[in-house]
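Just so it is clear, none of the values below were taken in a lab; they were calculated from the coordinates. Since the model is a prediction, treat every value here as computed from it, not as a measurement. Cβ atoms are built from the backbone, for glycine too; each structure is taken alone.
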Structure I
Amino acid sequence: MKKEFVIKKIALLFFVSIMMLISCNKRLDKLASDPNNPSLDDPAVAQGAASALFSSAISKGLMTAFEHQRAQALYADLYGQHFATSAVYFPTDRYGINENWLNAGLQLFYPRDLGNVVAIIKSPYASPNQKNIARIWKVFLFHRYVDCYGDLPYFNVLDITKPEVYDAQKDIYYDFFKELKEAAAALDLNIKQSYDTKDVIYGTLANETLAWKKFANTLRLRLAVRISKKDPAKGKTEAEEAIASGVFTDNADNALAKVSAILPNALNQISGFGEFRMSATSESILVGYKDPRLKEYFSPALGGTGTSATYTGTFNGIQNGLNPSDFSLPENKNDNNSNLGPRFSKSNEASNPRIVLTYAEACFLLSESQLNGWNVGTGTAQDWYNKGIEASMKQFGITDAAAITAFQNNTIDLPTTPAGNTRPITTLPIKFSGISAEQREQIGIQKWVAVYPDGYEAWAEFRRTGFPKLYPPINYEPGTTVATGSFVQRIPYTGYLRSLNNVEVTKAETRMGGGGQNIKLWFAGGN
């Protein structure tokens, strides 16, 4: 899929089919659970049907290749700068907006992805544990969209007889905490398997239910730290309760969604399109620090038609925000820059699990929580920082203890200044600093490395903390509301959303202080 006209043609066909689901009453949140699964209204098969529906809620909620490319890879993944686009026909790396691509995700998120979990939650025959795990997954799915757009329809989604209202981010976040707390507390841990093996994250574990409780608490910790600057008292309360209830404690707890030939890893599927490469930010950090994860995340440049031997067999990134004419330069050609690593290649699309939430991230959250003065139990901020690095290394198959320790204590290798840029991403070494402000930057950088390739999380944390200190796009698309030298803060509401409920969209924009890409969301210091 290398041509824009192909994208537009497929998008149009899918748009028409989805609109048949939702256009009958002009609501964004008209729910329709997966029609390929049995009905939850039949008590004889309801719990098995819930398992099948939950499998769809996970696999499709994490998006197919079609949705992933348009809703994530072309937006959050570029905004978080793990990657940069290398295709002349994509304006999004310059903060241009293609509403059809965004709509492709929105028109599935509400009717299908939320429809699947709501069907389980509202079923009179699904088990209590199944309902509570579905509540947990609903929060995971929803928080990514709230962190992209801001105010969205939320509270009335469970009951479409109520009016569609765009709810404030703070109110939604507070309900996230309530849902995660209540659902985790209500899980009956004596029931080891709440779903069956159709739970593609934890279904094969000896105690699937306990794993979901830890997932809920770790997600709660993520969201607590997310609001820690805007609402520190609430963040402290939620984080401390989540930690006390039990978060991830090692890599065995990692939430990794299994894939198959039928539902493959979407990132693997698009890695061969020739449309994305390592970003200059990734080059600065990973190459400069001589990070062992570099060869897991990216592949050496092939060399190709480059006129300089500098490109051949080395790891190179490209700048975000290049204009179409820039791709004619040798240094910006695909063969002269690094594609994703082998584990993310198309050949491994049916075997490389999708990364959802990890112990490594939890460690960095605990490290920052310690700096905040929150009660995280034992361990210093430095302890948790080093544990986060170690966990991330081991997650990607780097197990040499001496090499990990050397990396943690490295004060020699520093980020580089990639071609076309004027500075490295940071001047700080890996070894944990004794200065609080530097510690926060180090945690931000290493968390950014550890959450790869999750652009949603990388972008959200950059907007919250300012770390890593990303490179501004080289060019800005005409029409963007983001000032030159600044960074995109949110995805604007599309014309499709306005056509469904312009009154509520307008209210939401007024409440947030505007509707542009420059408007900070609540957690990042907005209204």
Structure II
Amino acid sequence: MLLKLVGCRILALVVLLIASIGLSLDQSALAQNQSELPPLPDPPREFRGVWVATVANIDWPTKPGLGSDEQKSEAIKILDRCQELGLNAIVLQVRTSCDALYESKHEPWSYYLTGTQGQPPEPFYDPLAFWIDQTHRRGMELHAWFNPYRARNSGQKYTESPDHISSKHPELVKRYGNDKTSYLWLDPGEPKSREHTLKVFMDVVQRYDIDGVHIDDYFYPYPIDDIPFPDDPAWENYKRSGGDLARDDWRRDQMNQFIRSLYLQIKGTKPHVKFGISPFGIWKPGYPASVQGFNQYEKLYADAKLWLNEGWCDYYSPQLYWPIHAKQQSFPALLQWWVSQNTQGRLIAPGIFTSRIGDKNRPFTVEQIEDQVFLARTLQGSSGTIHFSMKAIMENREGLSDRLKSNTYLTPALTPQTPWLKVEKIAKPELSQVAQSSDASPTKVVWEVSNQQAVRRWCVHRFINGRWETSIHGPDTLSLELGPPESPENKVQAIAVAGVDGASQLGPYSVLAFE
């Protein structure tokens, strides 16, 4: 929305007189100054996400059993780094193995948090609530990342809590694998497994102020030695009930029902909460024609193409963990194919394997990651990227973080708009000046809006030295300390503020110009 400010000398003098005695400016004084301001810029739009993995303590906390203050300190360092680099979406893993990194009545506290499954943090705090608060303060989104069916990760030696589903409902949990590698897995073919998982997801949606729900590529487990998944009881029950699908199609149908039900339940509860899916990067070999590799359609029983075609999501992040020039898994070829399947116009933000920087076996360079960010940014139909994972960024591997800050993410960005979400539109805020310094530069600007509950973020532009500078703030930020300028060139000449709703859409701007 472009705002044109008409000069009015008399009104400007009145504004200065009111401000000089410390009174608030009246709404009629907005958008007026002696000189005309240039149009407001459109803030950049890009999904700049990062996965923060808690399973096996990959990213946070760095080891099980840290004290609450140490956990909080590590979280703050992560969030400060994300804010510094211009990232705008944290995808935090809150359920790794039918456990919880938050206070839950349905599943036990995670081993990765406290070192004992079922034991709460000491002293007590709710990690998810803490992450949400701290993320929102920095003007970023918090997406809660869940594993739908994994009940125990391979190689883990801890003892399950008596409250774990493997103890409370062992008939729903299957052991899958061999002597060296095995998992515990909720059987997706059991209706009660799906009911339990949906109940867990929706409990978080209802009780926490998250911006999104996120799931990754773990549907049925990745095959181990071609061992079939042990779902005979569920399959026999299906056939006895009159089911006529082939077994593989039946398994895919279980996942289809789960994805569709989850999407509809989220939208029926909190329409602004986005649902994101991060499937394996290849749907089937041969799609597109040059691509070869693992077949998730046949092996994970995940028809990820169908879910995108049907629009049972708000954003899609296929895990495109291969180099740009890979012959059989070309990053641009795969990204273009997924974009071509986006018939419902959802957001496409591919996952990229940032933590392969420094990997001795399959190394990526910083330049490779940066090129993938740029490619995903410029390809029509693509809306950004998600980095896996935070560890490489925190370690600044091979200067990665320095490069992201200095060359990749140069300006703040809002996440892309999701206009199909039915959200409340934000009213125009009212701005006022509440203090004045001796050199006639305002020290503080405050604002309010009639429907504050609809605000997810604030977009603020300040006009300094002949140009607009943009910043993104959390919903509870309702003022800015401007202070006297260090030099006349740094004087704030005007400020513009607009709210951002749950669909990442900007509300109307209010502009306050200064003499």
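Key figures
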read-out: Entry that produces -8000 once helix-only ellipticity at 222 nm (-39500 (n - 2.57) for each DSSP H run of 4 or more, over all residues; to 500) is calculated, selected from I, II; value: II
read-out: For 0.05 (FRET efficiency 1/(1 + (r/R0)^6) of positions 152 and 448 (r between Cβ atoms, R0 = 30 Å, to 0.05), calculated) the corresponding structure among I, II; value: II
read-out: Answer label among I, II for the case where distance in nm of label points 7 Å out along Cα→Cβ at positions 64 and 264, calculated from the coordinates, equals 1.4; value: I
read-out: When FRET efficiency 1/(1 + (r/R0)^6) of positions 232 and 472 (r between Cβ atoms, R0 = 41 Å, to 0.05) is computed for each of I, II, the largest belongs to; value: I
read-out: If FRET efficiency 1/(1 + (r/R0)^6) of positions 184 and 408 (r between Cβ atoms, R0 = 35 Å, to 0.05) is computed and equals 0.30, the structure in I, II; value: II
read-out: If Cα extents along the principal axes in Å, for residues 272-431 alone is computed and equals 56, 39, 24, the structure in I, II; value: II
read-out: If distance in nm of label points 7 Å out along Cα→Cβ at positions 48 and 160 is computed and equals 4.2, the structure in I, II; value: II
read-out: Comparison of I, II by Kirkwood radius over Cα pairs in Å - largest value held by; value: II
